[in-house]
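Below, each structure is written out as structure tokens.
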Structure 1
Amino acid sequence: MTPNNSAAHPLTELAGSEWDENLLAHFQEHVEGEAELLEAYAEFRAEGPEYVRYLVDMILADEARHHQTFSELVNRVRSDIDWRDYGPRVPYVDLVRHEAASSLLGATNRLLEFERDDEKALQRLKKELRPVRDTTLFSLLVTLMELDTRKHVAILEFIRRKAIERL
């Protein structure tokens, strides 16, 4: 982090590097910009039938998690600029001790195997649901679970790479 001689960002006491300041502004724009989006979803939800309300509730839960994540990203950058704790914040990737890396790798590989098996099972289930895909939410919900499973695999592969680096 290189100090910036310009004025501090409104969220920080000190001025950060140009990169830090730009990153902070970008993250903060997402936090602030979501208010309008959430309001639009709330109106959409209120006007819709039961299945729309159900689906919009799922979206709102995701948006709440996104808001929390962006707030934690903002806090990470603010903490780095001001050299103080603004929590909760996104942690840095810690170095895992060599001894712990092997155990972490084993657990990660087991979970990856489970997630990949789950992905195959969801694909089979989705095929079985074809007859009702236009009259129920079943197929859509299984598709969303497939997307979640891909996200889980991406997370676990990141953890796996970090564990391998320490072996």
Structure 2
Amino acid sequence: MSPAPIALRRLKPSDIPLLRGLNAMFGRAFADPDAYGGEPPDDDHVRNLLAKEHVVALAALAGEEVVGGLVAYELDKFERARREFYIYDLAVAEEHRRRGIATALIEHLRGLAAERGAWVIYVQADYGDDPAIALYEKLGAREDVMHFDIAVEPSPSRLFGEGDRFRERNAAHRDKS
């Protein structure tokens, strides 16, 4: 029996169930279900993200099942009047790999990026992820760079609530001094 045909689709604000399926597939593919499903954002947040032109969520569908996907962000640049796209997540469900789905997702993004006037798409790969590295080397030029995660401490307004509660707390502290 031949595999089901795959359709690629850019998710729209009304595609919340597909986005949730995409996140579940990412969680399984990356062996990190908690990161992709442990604290899901509410529907309004998802709808607002999917409405943004600079946020691209592509799903590879076998019927209604999400079997692959890509999330990318469009970045406007200051050094020149141009744009870049950054692929943040790209995965294909294990049972659907080696069928050209990841390549098709990147090629679909390449078309969207060209329409938006982008000059490049870039993506990171982890050392040891040989299939991803081989795919990216097939499609583009490799640059050896380092990646750093810089933690962000919550702002006081996020810790204590917006506006008045923060000001009240600070005023009470000043009054005691």
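Comparing 1, 2, where is distance in nm of label points 7 Å out along Cα→Cβ at positions 52 and 108 highest?
Comparing 1, 2, the top value of distance in nm of label points 7 Å out along Cα→Cβ at positions 52 and 108 belongs to 1.
Which of 1, 2 yields 20.5 for mean count of other Cβ atoms within 10 Å over residues 20-27, as computed?
Label of the source structure: 2.
Of the structures labelled 1, 2, which one yields 20, 30, 22, 19, 9, 1 when P(r) over Cα pairs in 10 Å bins from 0, in percent, for residues 36-99 alone is computed from its coordinates?
1
A value of 1.1 was computed for distance in nm of label points 7 Å out along Cα→Cβ at positions 44 and 140; which of 1, 2 is the source structure?
The structure behind it is 1.
Suppose you compute helix-only ellipticity at 222 nm (-39500 (n - 2.57) for each DSSP H run of 4 or more, over all residues; to 500) for every structure in 1, 2: which one lands on -12000?
For helix-only ellipticity at 222 nm (-39500 (n - 2.57) for each DSSP H run of 4 or more, over all residues; to 500), the value -12000 is produced by structure 2.
Just checking, which of 1, 2 has the largest value of volume of the Cα convex hull per residue in Å³?
2
Bear in mind that the values in this text are calculations on the coordinates, not laboratory data. Every value quoted in this text rests on a predicted model; they were computed, and no experiment measured them. Cβ atoms are built from the backbone, for glycine too; each structure is taken alone.
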